[in-house]
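So, here's a batch of structures to check.
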Structure I
């Protein structure tokens with residue numbers, strides 16, 4: 001059976017704060033570990049009131065320290081915001097503390113708006129250098145050589161799986177050329193998914209890190225005991241995406257009964273297009289939707305994300321999805 005993993009945006013909900021978000025993140029990670037999810041990834045965003053994972057490496061350490069076996073990593077670190085040496089040192093430190101459990105997913109976007117990207121200092125100077133920065137970063141994880149002038153301490157000689165993340169053909173082509181695993185952001189930008197998958201698999205060159213292509217797709221899965229309740233929970237994400245398109249990102253909103261009264265037809269079209277890779281419903285509905293997605297796109301791994309307002313409902317959604325995985329595995 002295709003492994004299932006978790007992508008957590010550390011949501012800050014209306015009425016809550018970052019401290020509550022971090023408590024919920026660790027609680028969900030512990031549930032995910034118990035339920036058999038393979039990975040638990042956190043994503044770098046900045047200046048987003050509803051997302052608390054800006055200091056991604058710090059939060060990864062918090063989650064890894066509070067769990068025992070699940071892999072923990074970044075989905076992803078936005079490399080143009082950082083010096084490759086610093087990223088190697090951070091993840092070399094994490095991998096030294098939690099051997100065999102840390103993943104480093106790298107993205108090329110700023111993870112924020114233009115004004116904040118400027119405040120981060122590096123992005124506009126470094127985005128075009130992304131391929132070279134990836135190669136530099138990979139080099140810091142190689143065993144240090146005699147006379148090497150700069151080394152990552154810790155980092156050199158430490159095994160840290162490196163992934164490339166993307167929503168376009170650019171990262172798919174780079175991941176193929178470098179022989180790295182590839183994760184596509186289909187949960188919010190699905191338009192180029194099929195093309196990117198085909199390109200990655202067709203152009204993949206084996207490397208010392210990976211012998212054959214390995215592609216992960218992200219999928220919004222909102223599961224509840226009934227279709228109606230799941231659709232209501234999903235309105236949280238629909239509102240959040242509408243607010244983002246209006247230029248008013250905020251805290252994660254509570255679900256509402258009538259999403260049609262919230263957005264305009266144009267907004268609805270855009271949000272539904274962005275969230276096309278979503279499975280929403282009761283257990284049987286979710287099972288059919290996930291099975292169809294897996295059968296159609298054949299990912300090597302599936303990363304589930306669920307931006308649900310109520311923490312207990314969010315945990316329940318991942319429990320239902322884990323049970324779906326087990327049923328699909330038994331069905332062959």
Structure II
């Protein structure tokens with residue numbers, strides 16, 4: 001297994017298959033690559049299925065255990081099932097999607113080997129959903145979640161970004177997963193570093209505090225130290241739903257436990273979602289080129305908060321001076 005100098009092993013990869021999306025969510029950071037919303041771009045700049053599979057075969061050599069496919073909207077790729085089917089058996093595959101294309105494809109994805117799915121859903125009201133996503137796809141998303149449950153992709157995780165526009169919808173989303181078998185809720189802290197509009201941010205500690213009041217029990221995961229809240233259980237500890245909070249902003253513990261490398265749809269490796277100064281090409285994506293780029297990317301990974309970003313003395317964060325003026329090409 002590859003490790004960086006902070007002892008963080010590479011266990012997972014997150015692969016963006018496209019930057020195209022049929023939604024226009026107001027908070028979208030598009031894997032950190034900037035604003036690509038608007039007219040759909042041609043597919044010529046996207047990694048081919050062969051490129052993705054070749055990369056995953058190299059990942060298998062280094063003991064990578066998990067691959068998550070993202071976008072944009074990864075289900076805009078017609079060859080998604082092929083990519084999943086051709087992924088090495090030792091690597092578990094999962095998918096993050098807005099869910100609109102799951103009806104009619106969920107069963108095929110399972111047959112191809114998909115293990116898990118996260119569906120972005122920020123509201124349970126069609127109008128509120130439309131305000132956040134700039135889409136009329138609410139009914140398709142609801143149907144897609146049901147299709148994923150019926151196909152056996154349980155538990156289906158609902159991803160909800162918590163910010164000014166959605167914070168008021170959290171209680172009904174928690175109640176929703178508590179009342180519906182096969183669903184879990186993942187509350188994701190809004191990241192102004194990537195999406196802008198810092199005034200939209202919500203104090204995530206307030207969300208934790210509210211959940212602690214509602215929960216029957218609380219667990220803390222080893223990964224990232226994430227807290228899980230179990231709500232609506234009976235006296236035997238059964239039933240109900242699980243809510244997990246993903247809170248990376250200003251969280252050195254979160255970064256210290258990061259074991260992922262990201263791949264952009266164009267075939268660039270990224271050691272950190274929050275950074276754009278660490279993009280590394282994989283050349284023509286031959287296996288020797290992929291191996292070299294992957295080794296170098298992992299070797300140069302640093303925790304974002306607590307290392308790349310350090311406290312400025314006034315309670316804020318600033319770039320660590322030792323990482324200023326050190327271009328990637330000098331490696």
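Some observations on this one:
- Structure responsible for 3.0, with distance in nm of label points 7 Å out along Cα→Cβ at positions 24 and 80 calculated and labels I, II on offer: I
- When volume of the Cα convex hull per residue in Å³ is worked out for each of I, II, structure II gives the greatest result.
- Origin of the derived value 5.0 (mean projected area of the Cα convex hull in nm², for residues 96-175 alone; candidates I, II): II
- Among I, II, structure where FRET efficiency 1/(1 + (r/R0)^6) of positions 216 and 312 (r between Cβ atoms, R0 = 41 Å, to 0.05) as derived comes to 0.90: I
- Which entry (I, II) yields the derived value -8000 for helix-only ellipticity at 222 nm (-39500 (n - 2.57) for each DSSP H run of 4 or more, over all residues; to 500): II
- Structure (I, II) behind the derived value 182 of volume of the Cα convex hull per residue in Å³, for residues 144-287 alone: I
Taken together, the values in this text are just the output of simple stated rules run on the coordinates, not laboratory data. Fair warning: this is a prediction, and the values are worked out from it, not measured in the lab. Cβ atoms are built from the backbone, for glycine too; each structure is taken alone.
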